[in-house]
1. Matching task: 55, 38, 33 is the computed value of Cα extents along the principal axes in Å, for residues 207-366 alone. Pick the structure from I, II, III.
2. Out of I, II, III, which has the highest value for mean count of other Cβ atoms within 10 Å over residues 231-238?
3. Among I, II, III, considering only volume of the Cα convex hull per residue in Å³, which has the greatest calculated value?
4. Out of I, II, III, choose the structure whose coordinates give distance in nm of label points 7 Å out along Cα→Cβ at positions 311 and 343 equal to 1.2 when calculated.
Structure I
């Protein structure tokens, strides 16, 4: 008995059933997938960063992506652009708590330090890495989900740690081979000094109210310091003539700044003093700095930081000094690409050519032993239907970038061995004749010859 179903008629007059294709889904705009081969560049950069942090004595701290909204309102300031316009905030349907996807991570690091009493036995050098979220229009080097790497030194007084973090960043640029990154520094002084400068700045700007754009008028009494960072060309002459915070600094703030400069001079690190260098977050004081480039268009800041001694108290902890910086991973990778400094794609040491799918059960344990010996091996796969010819397998072996093909043919397996065929030229210092010679290796003692497949590490 044939049961009729709805749909188009087939050639025999019966109805055929077709499942409608589901609508194609895409990632949220400004939140990007990172797939091979690009993900290899991320892993390479992450490894460089971790290695450098360990050499400087910084240890990893991992904080939640979601934090209480109050953490950022209290830490960043209610009238900052991030809190007013850019945060992804929502109400927890379970308990009504106001939560936010972290737009930055310094506040989260301090919250964790306070909550877990991390400074009970002295200062801590910490680093973090991960995604941040800001609701803004995506553009080159600026995304809704972006990734930051940050270094934070908590509990240390004095400009020596400020200098250490700046030197650390300079060492990173050198290790990555990056060029054309300039250092700008400034001092924001202490709250009372900023307050005096703030009042002088408001008075000055009120006297030129007709020259202020809409954004400046909005910030005039809530956050006038940010007006100095305007990108509006029509306001440049106005802000250049504005009262300078440096002129309102007291002896202690000036001493801190001058000692920082002396330490940078001792390292031979060039810098320029930018009196308009400010911060959008309320928690900064004393030293602030940025590393900038002209090679990324309007998104020229690749790393920014400074001292934030007041943040611990702002979020309910005991007063403690702190300084740190954060860099944008996307921008560093974009700059590496712009300068042609990205590494080549990783390749396996060897590619296993398996002509007969029936041989796979015998081949796989051999490959596992090689991997346990530290050899990177990729096996041709596809089952009986998809193994392909020897010729097609060798094409894939060559395309993989592997230096050797491991040939597990019927003749080799019958003799209890594997043929090791070189696919690339000799390594530096290696005899060309020996390097290009195909050899047979016994399957009974894989560990004895496994290391011959690995790249030679220069002394």
Structure II
């Protein structure tokens, strides 16, 4: 049974590379109204009818998946999008609550969210679509990749740009890899809108958001511009500067100094931990930890195994009881041999300013874990309030929120660190160094020379 849908001319390269199996990894950076989800839904359906397996369509947030895909209605037909893609004659069962469809050949298709990627444990998909990839948690693909590889499956990433973040990095990588399909489709490439329509769109954006912000939004949405930071990002400009200045680089831990940590103590796995040292009066980010379980023992074991046993800088609300005991979080950390230090309560604005200043001072390790944390800093943002014509005061509650909050605490903490003074090691052998003028310098003082000779004499007498 075949379900034909019309492929627009500019969609054809992406469609053919995917549908005909030419590429098993694909990334399409496309302008608004390109038809990204439409292509994805229809190709996935056809491939699912050919190969019985599990297939997922992943949006940044689980709740967003329900609104954008499951309950969304096509205004041209009045039908739900999923009913058009998966008509009843090809379905065996439908589970509304789980947003799950089983097809007549045994294949299953389900909507998931990158904010709950760890809930997919034990599954084995043969194909995944990541919609609005630039806003998704990049850790989702890291978690799902082994499952897809095991099944010789495919993964397609579709998105509009959202600043210079992980979507841009993936696109740059894919362009250099012959096993990937990678394409940017701006409205100038597709011709989907004429000059009059584009001018109207730009005018509308500028009327809503102001001249500068409006143009940035227009260029991002329609011209697929990666320039600048994610709109609304708190730390985007600072992270771009760190990249330009080469402060994301190889970093070696100085084991003469402790590695400290900064925590955001939210719920269970939403507790990212920044690991840092203060060297020569500057913060150095040596590691980043994002728990994969809600077991505190696992977190502490990871830190202890790494030897990260400096101060644990934690938010002011650590004195609440949690983690299934009558102890406060502060007491729990102490009981496990950690050294928690409670940070003073400050406004979010003050914390953000401390975070920005710290990024401008910091050096970051370019390890895989720290780079994951950096993506969170780039994506830590606030939304635009259309009614008030300004940004909202609180961060968007998505995957990056806790990473950014933990960074705010690091910004408030690192100047508290007092370096450990290294003990001077006295030389044990007398060495003379000749100066250009013929004089000699000894590496020991007269008193040290006398003491050394007396020790040797005592040893010889014995």
Structure III
């Protein structure tokens, strides 16, 4: 069977790949097990150096990778290489920097006649399932920590971005990683389910939809293995009356519409204190209108197509339903000439007079639309922010850090920001609550999923 990747840029077939057979996957898993048994014995400084060389290779290839991403998923070429130059390299370098300390044996205080320590053993073969929207950023969170910790990795990326897995393989080959420690597979969902159920797989790291997360859980249900699930969000922002409005507007417009709104931690709903609501909305809409919807390979384009026609149709339906219920759209689609029904090219949209009876305020949109609501005070903002099935990130825009910290204690979210959004600090745990998933990547805690504790208790006085 073959897998076709249809480019959202022009509807052409950008890539065709053969899907792995059951025999191919069986051989892949056997190879991963054998390779990991040797790789785990390689000194950690050598494992770290290998991953640093991979990062250098990726940085050297950033422009070519950016062009591939533009064709595969539609991100403008003006921004696409930054996935490697900024987020990927920052996360890779941070995890490499802390690895030797975090993974070192933990020796207990001296006790006469005994030696005692806890070691972090690698779990074995790690299956990483990565999405198309930020395929390098999501996969690096798992692939490099797993490799550094002494595991082998099999990467399966979304069918929309098959070249990502192949770039990873080329980079690891150039870095000198032993054959079999990293492999990739192009396959379908049933085959992935069988891999999750295979005893040779020790951990599954999945980034994707809530439905996909449930499917991973079902596939793993008969086995005693852990899964890491980063699933999605309906991430809110709250703008208080003491906020720097110019800064808040600039950051929140970017957080809403970068990557055409196709970010799990992008801004999808905004609550603004009543006294500054109108000024905020006016500035937000004015800045939104400066975006240029166009061909992703045009360097002047700042907003590309969404990933496929169906994704655009879903967002347009959300908007139409909200308008039918009384919402007001503030952006004229005619100002974005490439916007066209039946295509993935769609103008950004800002909605006011919205409420939580509208899907656009409660259901993940994953596209270039945001709803803005007026609120009376902090209590109302917190109540609305928590009125969601998701809890990935949330932000408050205020000059008062003490208030920001207090509000953060009340909001159910994995990451709480003050005066920024849509960013992952690799020194902090990346995690979610509710339907945004479970588990942790990045930070010191990001190695926990890829290791298991092993206690050494040696009596030496006999």
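None of the figures in this text is laboratory data; all of them are computed from the coordinates on show. Just so it is clear, the structure is predicted and the values come from calculations on it, not from any experiment. Cβ atoms are built from the backbone, for glycine too; each structure is taken alone.
1. III
2. Largest value of mean count of other Cβ atoms within 10 Å over residues 231-238: III.
3. Working: I: 270; II: 245; III: 152.
The structure with the largest value is I.
4. Source structure: II.
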